[in-house]
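As structure tokens, here come the structures.
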Structure P
Amino acid sequence: MPEFYIDNNVALEVAGFLRAAGHPAVTARDLHRETNSDDEQLLVASQHGHVFLTHNETDFILLHDAWQRWSAAWGVTAHHAGILIVPQGRRYGVDWEPEEVSEAVIACLQQCPPVAGHLFRRKEAEWERREGRDWIPCG
């Protein structure tokens, strides 16, 4: 069962809902990393084998794509444990409640295995996986 690292832009309650459902989860706050940059957050999550959960679509698409390109260019096989994006806010026209976020995350694990090394985002009522520059529906 994957462990989660919850970004500082995700409600702390999400970690509680995931834990209650049997999924280990730590928050940036738990690790005193609330002020770390996005790349540092992803690195820490990856070093601990944690799937990264965020609302920050723009920056984590960039980080994932860079990770993939640089790993291929440098001939290294280091993978992150997975990135799950649940877009949030006016820009996306959604305001997820913490329990809804945790339910969506659990659904991703069921619909989209494997998670490791991949980037997923919640789009309306389904999950999509990043393949190159394209998004492929899961399930």
Structure Q
Amino acid sequence: EEFTPDVDFKPVITLSKDVTIVTGEENEEITYKERCKLFRFDKTAKQWKERGVGEIKILKHTVEENRFRIIMRRDQIHKVCANHYISKDMRLKPSLGSNKSWVWYTPADYSEGTGNPEQLCARFKTPEIANTFKSAFE
């Protein structure tokens, strides 16, 4: 005789359909977004260390005028690897040996939870993309 399986799967719990994800970017609009690889300078090892690969965004605050912020989340795990405001005294400098990278210093990067001073470097796919980042940053 032939066996016909009678399988019935029922959910153990029911999930609500309304899941609101809070990113912290609700009062901001994206003025720039592009993929890059982010590095930070480790002072003790005296070398650049990779912080992550993902989309770097420059956000403009919709309530406070002239308030811009850089945020970057790593691909797949979405962990924040850069989170700081852009101040008027911040300057981008070209990275030595590369026309696809920009280096800048921030007195308070909040990607680790507390505001730590960091020297960061963003490396883009092409020099043209790197120049669009410079234009948006300034």
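Every number in this text was worked out from the coordinates using simple rules, so none of it is lab data. On a predicted model such as this, the values are computed, not experimentally measured, just so you know. Cβ atoms are built from the backbone, for glycine too; each structure is taken alone.
One of P, Q was used to compute distance in nm of label points 7 Å out along Cα→Cβ at positions 55 and 87, and the answer was 1.4. Which one was it? The correct label is P.
Each of the structures P, Q was assessed by distance in nm of label points 7 Å out along Cα→Cβ at positions 15 and 31; the largest value belongs to Q.
Can you say which of P, Q returns -11500 when helix-only ellipticity at 222 nm (-39500 (n - 2.57) for each DSSP H run of 4 or more, over all residues; to 500) is computed? Going label by label, the one that fits is P. Here relative contact order in percent (Cα under 8 Å, 6 or more apart) has been calculated and equals 19, so which of P, Q was it run on? Considering all the candidates, the number was obtained from Q. When log10 I(q)/I(0) by the Debye sum over Cα atoms at q = 0.09, 0.12, 0.22 Å⁻¹ is computed for each of P, Q, the one that comes out at -0.23, -0.42, -1.55 is P. When distance in nm of label points 7 Å out along Cα→Cβ at positions 39 and 127 is calculated for each of structures P, Q, structure P gives the greatest result.
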